[in-house]
Structure I
Amino acid sequence: MKIEVLVAALLKNPEELAEKMNIRTDCLIVNQCDKNGMEEFSRNGHTVRVLSMTDRGVGISRNAAIENSKGDILLFSDQDIVYNDDYESVIEEEFNLNPNADMLVFNIGIDESRKTFENTDRKRVHFFNSGRYGAVSFAIKKEALIKSGIKFSLLFGGGAKYSAGEDSLFIFDLLKKGLKIYKAMGYLGKEDSSESTWFKGYNEKYFFDRGVLYAFLYGIMAKPFAVRFLKAHSNTLLSEMSFNEAYKIMKSGIKQGRTEKERVS
């Protein structure tokens with residue numbers, strides 16, 4: 001099983017980035033910059049390919065990475081992730097323990113103020129709990145992904161109209177296609193919060209965009225899920241506004257999301 005890390009990067013020196021991220025497997029860095037082209041270099045006995053592109057947006061980056069990938073297991077990543085030395089063996093071990101899994105979601109060390117989960121078992125992921133996982137925790141069998149036909153949304157995520165949520169839509173769509181997704185144990189690495197390029201705090205845009213996302217994910221159940229979300233994370237989410245203020249903004253987002261969903265359907 002060949003593991004390949006697919007990195008979404010913006011205006012980075014690829015060799016310096018691979019060093020900082022502690023890349024120890026094959027890797028494809030999609031570097032959104034001021035040129036187009038493909039090049040490669042060696043690191044730790046593995047090949048790091050660099051796809052440079054002038055287009056912008058995390059969804060565009062991840063879809064280009066999928067199209068140009070060569071690995072059997074694809075690990076999605078961002079420029080702010082630093083991997084542990086043993087991440088390759090951890091991934092291999094977890095897939096060997098669960099050979100029927102099409103995709104595994106792993107632990108990544110995240111700042112406590114934004115932490116939404118920590119896997120403590122290997123249970124299956126379902127619709128009701130799939131929204132808590134970020135793309136940097138995903139490791140998926142390429143064969144299953146290509147067969148599903150699922151790609152990342154270009155409406156959500158860094159550089160898109162709505163700031164985040166492309167990862168939630170991605171895993172939700174995979175589940176609808178019947179892919180078997182499980183939680184995995186152990187940590188692959190951690191996030192370097194100083195490198196974060198999209199998170200600007202729990203402000204009005206955050207809650208509005210979350211409301212738009214919930215319209216796509218949960219349909220007529222979007223409002224109850226919004227209440228559940230705010231109550232479950234009130235200690236971290238509501239430092240800048242009250243519950244009622246945040247819920248009102250999310251409802252506005254849900255309303256717009258229903259219009260957006262009809263437009264793209």
Structure II
Amino acid sequence: MTPSALPLLGDLHAGPWRIERFAEIGSTSDDCAARARVGEADGLVLLAATQNAGRGRSGRAWVSPVGNLYMSVLLRPACPAVQGGQFALLAGLSLAEALAACWSEHREIGLKWPNDVMIGPAKLAGVLLDASVDAAGMIEWMVIGFGANLVAAPALPDRRTVALADFAPPPSPEDLAVALLARLAFWRADVARDGGAALRSGWLARAHPLGTALTVDGGRLAGWFEGIDAEGSLLLRMQDGAVQRVRSGDVGLP
């Protein structure tokens with residue numbers, strides 16, 4: 001299906017972003033990645049009212065009712081792939097902060113590694129990262145996809161979900177996009193200054209407390225949350241006291 005364009009809103013032009021809006025699209029992330037492959041520059045943003053082929057992590061389908069947020073951003077960070085984990089933290093924290101800015105009871109909004117946004121034990125929003133790495137191990141481009149349950153929380157078979165509308169009048173996707181892009185720009189600049197120390201501190205302040213019991217990939221690993229390292233990896237303290245670094249995985253809170 002050819003996406004049908006909606007008029008661009010003036011207030012979405014602020015900052016270093018080029019924003020294109022669509023009434024319907026297959027997947028904002030897939031379309032953004034296709035644009036990256038043919039040389040699109042850093043700063044492209046695709047924002048859709050709905051998707052007909054949305055996807056989440058590990059190939060999961062992402063149901064896309066109108067009124068929720070579906071947005072993908074193209075970055076060209078020119079950094080080693082080993083630093084890619086920092087972008088998962090950056091994206092998750094930016095999304096949590098943007099949602100908090102749109103809801104006065106923001107203390108309820110937390111983070112689960114690497115980038116799920118939670119209200120209590122239920123998922124409110126999520127982030128999907130796609131990237132291309134060159135032969136030298138450098139990130140050529142990265143697409144960050146954002147999805148947030150603003151008006152509706154599609155049911156998932158393996159986890160609880162929640163919508164912001166269950167607690168307060170939700171913002172429009174456009175208003176949330178403005179807040180989110182501002183936080184992304186802030187954290188990108190901050191990481192460039194200090195290497196990510198403030199980012200990790202900010203992320204930990206919204207995360208599950210140290211010592212929280214966690215599982216990875218349905219029980220492949222089980223232990224206690226020991227924090228995150230400089231690359232954004234999860235640190236998991238095992239039963240024997242050793243600390244294991246986890247670079248990727250699906251984390252559960254038993």
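Each reported figure results from applying straightforward, stated rules to the coordinates on display, with no laboratory input. Here the structure is a predicted model, which is why all the values come from computation and not from measurement. Cβ atoms are built from the backbone, for glycine too; each structure is taken alone.
Some notes on this structure:
- Read-out percent of Cα pairs over 28 Å apart, computed value 30, structure in I, II: II
- When Cα Rg over 2.2 N^0.38 Å, for residues 166-205 alone is calculated for each of structures I, II, structure I gives the greatest result.
- Computed -7500 for helix-only ellipticity at 222 nm (-39500 (n - 2.57) for each DSSP H run of 4 or more, over all residues; to 500) - originating structure among I, II: II
- Set I, II, criterion FRET efficiency 1/(1 + (r/R0)^6) of positions 86 and 214 (r between Cβ atoms, R0 = 41 Å, to 0.05): the highest-scoring structure is II.
- Among I, II, structure where mean count of other Cβ atoms within 10 Å over residues 118-125 as derived comes to 19.4: II
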